[in-house]
Structure 1
């Protein structure tokens, strides 16, 4: 089993949930971060927030969808995002839930992510696929710079010898479930 496992696939197909369920209580031992959808009482997504993978600390909103135009707060990534990546090395493994999004536009976050990925710590996470990233580009009116950065990160992960990027077909994808469970048993200690 490779040291790093990143799931990719359609938005909402259960990639993050699969990782969280497989980790169970072990997630509190993880470094890194989780991405949370903030929903209203009707289930409509109001925004996206990150929090420490171990569940301690505040939830910081980086994408607000409540107004007429989506609003991105990249300072969340240059602040707590960088801190989560930096402190991830203090743990035996990390969760990087949802990379490949708007954080690619924050230079300090990307520098810390590159430093982290050059290290040897095991990690499991989700990499936004071209479809979800394409929707984000369209929704946010993001530039070609974003799409080039997303592709570069994806290619880096795919070409890194100790990293597996696994396409997930859905919440019950047996190959993905088996890979996640195997990774957890080997690395989440």
Structure 2
């Protein structure tokens, strides 16, 4: 099994749903898992450590596990059959012993994030469905320092980054535009 973390969530236009991108902790492969809007929102809330006035379903599941003095040991994405991911929630506790419960990956991930539990992907699943993101030779910030682009070019790149939901890149570009504006005013 390969340990992964939630790298980001992005809108997936072809399916009108969301893709949760799971990234290898000790590697460069990423596994996109398509989830529904509700699950994407729940995962996003867990990533941002946002509290809700009332418990959501995934909060409730975590509360139940804790109340029966159980522990969510791991979430495992175990299979990919006909384009559908399958996962298991591995539980352990005095009252329940050792249990492995079938769950949709989206629900299992949402609960795992709330309970600070490792997310693991079967080697075969990662080999079959992962993508390798090219590692750029230089970071965006380094490339911007080398060349002095015009404000119009930076604004165009910023708009493209926002449309592609590349928010880290957009933030770097926004900061560069602010620097350029300050220089022009001086």
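Data table
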| read-out | value |
| --- | --- |
| Source structure (of 1, 2) for relative contact order in percent (Cα under 8 Å, 6 or more apart), computed value 19 | 2 |
| Structure responsible for 15.5, with mean count of other Cβ atoms within 10 Å over residues 52-59 calculated and labels 1, 2 on offer | 1 |
| When mean count of other Cβ atoms within 10 Å over residues 36-43 is computed for each of 1, 2, the largest belongs to | 2 |
| When FRET efficiency 1/(1 + (r/R0)^6) of positions 28 and 44 (r between Cβ atoms, R0 = 25 Å, to 0.05) is computed for each of 1, 2, the largest belongs to | 2 |
| Given 15.5, 46 for Rg and Dmax of the Cα atoms in Å, calculated: source structure among 1, 2 | 1 |
| Source structure (of 1, 2) for distance in nm of label points 7 Å out along Cα→Cβ at positions 60 and 164, computed value 4.1 | 2 |
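Every number in this text was worked out from the coordinates using simple rules, so none of it is lab data. Just so we're clear, the structure is a prediction, and the values are computed from it rather than from any experiment. Cβ atoms are built from the backbone, for glycine too; each structure is taken alone.
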